[in-house]
Structure 1
Amino acid sequence: MFLHGSPGAIRPPLWLLLGALFAVASLGFSLLTGSLELGLNGLLRVLGGNASSVEQQLVMELRLPRALAAFATGGLLALSGALLQVLLRNPLADPYVLGVSGGAAVAALLAMLAGAAGWLLSASAFSGALLSVTLVFFLARGRGGWNDTRLLLVGVVIATGWGAVITFILAIAPDRELRGMLFWLMGDLSGARNPWPGLIVLTAGLFLLLPLARGLNLLTRGELQAAALGLEVARFRLVIYLVASLFTAVAVTQAGGIGFVGLLVPHLLRLLVGSDHRWLLPAVVLFGGGLLVVADTLARTVAAPQQLPVGVLTAMLGVPFFLYLLRRGR
């Protein structure tokens, strides 16, 4: 089911180093790039506290929080994708496949119609995501428990239902609200002002998952073999499902719907790094976060002064690259 990385010239620890360098470079690129070009000396002045008030405010209050929010969102989506690919035993699984983003979107759009903004909007989106998780979990449980096929089918049905509700909301929404709704649905980080909740969840989640890497490695070999080696498969899968849903809910709450990061990054790194989750999990966080930081920087600068939804840019970059991977793998 899974394609394992070959023991090539680049070992997993070196991939982690490359990921760390890529993450730092992407953050630097985001801080330096914009309508006001700072240059490296200007950025160093800001970090040293010797810049003008305009430069200080531009970097520390606008660019840095947005870049950190993009990194947290990308890391959460990539980490959730890596978990769901193991849970569903499908290397093409996506964090949005279980309808979590649809529930968050419906709740957020209803909150927008009611005039909510700021933390109320985020709380509404998070509540909708958790509602979707609860629906999928209880509806997927049959008399014999739930399995990956039933979970996937129920998730697809719930996601389709949420999609119909979203279409209905957009059809009846007033014109003045429509643009903001569409931007949120396509992924938008322009309103991200507080990256710390996402960063805290990402950091805590990664450190809590690393001790579970052995169980993830066993689960990739099949449920029977994992159970024979002492893994409590049913309980372990439930934990992974809930954690992956939480990561997706936090990411969607922070940035709306952003596709392909959670699908492409874990799939590609599984080919490069291998399927040992002790290395794969931190690698997807670094590369997923860095990728979304770069994409968001391009989204706010490529058509300046107009900003593009970052979800559109990730899809435009992800579709051809993923098709290339599929063709090369075939």
Structure 2
Amino acid sequence: MLKTHSSYWLIATLFVFVIISLLIALLIGSSPLSLTDLLVHFFNEQSSTQQLIIQLRLERALSAFVTGGLLALAGTLMQVLIRNPLADPYILGISGGASVAALLAILIGLPLIALTISAFAGALFAMLLVFLLSRGVKNTHWNPTRLLLTGVILAAGWGAVISFILTFSPNDRIHSMLFWLMGDLSYSHFPGMGLIILLTGLFFSLLLSHSLNVLIRGEQFARSLGVVTDNLQWKLLILASLCTAAAVTQAGSIGFIGLVVPHLIRLIGIHDHRILLPASVLCGGGLLMLADTLSRSLFSPVQIPVGIVTALVGIPIFLYLLQRSEAYR
């Protein structure tokens, strides 16, 4: 494990990484800007370029940061909750519920704000469904295996419903639906609610960080040290689910950020959740900002879903981590 002062240097380094990623997002696009142009036009209210910088690039970059931070935080919590190094925010099928609700909203032709509300409501419904079914009728004791199996089965069910909706949707709706399913920040706006959920989730997660350090070593070990594991794990489920719901509502289903980022931080020696949690948020947010910049600039003026970029980058990293998964047991 890294020494304390080295850990704080890591946080500072990741903070600089986020600032650099934000600058890259503001400067690069279909109309590239120099740093001088950025400084001149950013504060000039009469400049038409200010709208490009603030409304099109800054808000989208902030949405990418918040979404990436939420996914990374949810992934870190989920890996402790399930005690599986390959767990990710979507493992319980919460994104499936959000996707079904969002696709129905697109099919009906509802406005963007209604689509956002529908996706969040669908995610909360999926979370409640997992919560109720994993407890069972009589068994109120925490069972991570039952939770995992319930989530996997429900995710498969949501996937079938999504396929059904796509099959019978008109052609003029399919494009928007597919972009949303693959993860898209094209219609993003200032992520006020997402930012509040991210900060709140990180705050409460840090309050639980000492217990997380114990729980990751096993439920029996945690109980022997006086940790009320059932209550702790329900709290983790709620926090991870809310973060996932907020992320999916903001940008659709973006893969690999929640899976890969916690492992990247652990690979450099950070296992203390007091450092791991904020480091994962910063790393996830910065990486998704860079991925989104690529998605809208690589084939400009054509934009591709950011989920494609994260998948192409995440797959080789995932396979590498899979080969090293024994090290996390």
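Each reported figure results from applying straightforward, stated rules to the coordinates on display, with no laboratory input. Computed from a predicted structure; not experimentally measured. Cβ atoms are built from the backbone, for glycine too; each structure is taken alone.
Which one of 1, 2 has distance in nm of label points 7 Å out along Cα→Cβ at positions 76 and 276, as calculated from the coordinates, equal to 0.9? Before the final figure, lay out the partial values.
On the way: 1: 3.0; 2: 0.9.
Answer for the origin of the read-out: 2.
Have a look at 1, 2 and say which one yields 2.7 for distance in nm of label points 7 Å out along Cα→Cβ at positions 132 and 284, as calculated.
Numbers: 1: 1.8; 2: 2.7.
Going label by label, the one that fits is 2.
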